[in-house]
Structure I
């Protein structure tokens with residue numbers, strides 16, 4: 001579900017002092033079921049931007065957004081699992097989340113999947129699959 005609250009919060013975030021105005025809009029967007037807002041607030045908690053850094057809150061918000069097909073949230077959650085940021089390191093989950101991000105439209109995930117399949121990180125090494133993800137990434141122009 002998309003909400004006008006998220007769009008309004010996004011439009012004012014270009015202003016450095018806008019966090020105070022954007023935060024309640026993002027919360028309203030979350031309450032309206034706009035999972036992009038979960039992702040946006042998750043990034044705030046991940047990096048300690050506008051709020052106190054809290055990796056557990058970031059991960060919880062990313063999980064909700066990723067479960068609702070927000071590609072960027074699945075990607076960032078994959079990075080959290082790969083690096084052990086806010087969660088116990090789990091390379092298999094990281095690979096699965098990169099795949100989810102890719103399936104939801106994040107083309108940069110193909111590069112991560114290529115790397116993981118090439119070297120056998122969290123998945124059984126498979127150079128043929130790695131090559132296919134490499135082609136997908138190259139064809140995306142990213």
Structure II
């Protein structure tokens with residue numbers, strides 16, 4: 001429906017009706033702060049916490065930079081959707097919809113900002129880098 005008529009022209013009530021559920025049921029699947037844009041972008045929302053988790057859960061002796069580098073190189077090699085390299089049809093459809101819908105662009109930017117904030121918190125938890133003893 002979003003592709004056919006445009007994101008802004010479709011209401012959550014219409015999505016619910018097409019799915020044979022109530023509008024309330026649609027939002028029961030989302031956290032209380034989520035919105036219509038999350039019907040499209042919500043599947044990738046788990047990526048928000050990944051960078052911070054990569055830093056916190058890295059191998060002993062691995063630097064935060066090294067852990068993030070490994071994480072991103074793996075994502076690129078696997079052509080994961082978050083890298084923009086995926087050519088899976090459903091991913092391309094979502095990317096086209098996202099690029100043509102200002103509300104989705106704005107929500108995606110909120111996701112990215114939240115991810116940066118969580119990563120910054122994880123890095124601050126690390127404290128200052130210490131030089132090895134002489």
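Any read-out appearing in this document is the output of simple, stated calculations on the displayed coordinates, not a laboratory observation. Source: prediction; values computed, not measured. Cβ atoms are built from the backbone, for glycine too; each structure is taken alone.
Out of I, II, choose the structure whose coordinates give FRET efficiency 1/(1 + (r/R0)^6) of positions 21 and 125 (r between Cβ atoms, R0 = 41 Å, to 0.05) equal to 0.25 when calculated.
I
From I, II, which structure was helix-only ellipticity at 222 nm (-39500 (n - 2.57) for each DSSP H run of 4 or more, over all residues; to 500) = -17000 calculated on? List each step's numbers first, then the result.
Numbers: I: -22000; II: -17000.
Answer by label: II.
Which of I, II yields 64 for volume of the Cα convex hull per residue in Å³, for residues 77-116 alone, as computed?
The structure behind it is II.
Out of I, II, choose the structure whose coordinates give relative contact order in percent (Cα under 8 Å, 6 or more apart) equal to 13 when calculated.
It traces back to I.
Out of I, II, which has the highest value for mean count of other Cβ atoms within 10 Å over residues 5-12?
Going through I, II one by one, mean count of other Cβ atoms within 10 Å over residues 5-12 is largest in I.
With volume of the Cα convex hull per residue in Å³ as the yardstick, tell me which of I, II scores highest.
On the way: I: 103; II: 130.
Structure II comes out on top.
Computing distance in nm of label points 7 Å out along Cα→Cβ at positions 85 and 109 for each of I, II, which one ends up highest? The partial results should precede the final answer.
Details: I: 1.7; II: 2.7.
Going through I, II one by one, distance in nm of label points 7 Å out along Cα→Cβ at positions 85 and 109 is largest in II.
Ranked by FRET efficiency 1/(1 + (r/R0)^6) of positions 13 and 93 (r between Cβ atoms, R0 = 35 Å, to 0.05), which of I, II sits at the highest value?
Structure II comes out on top.
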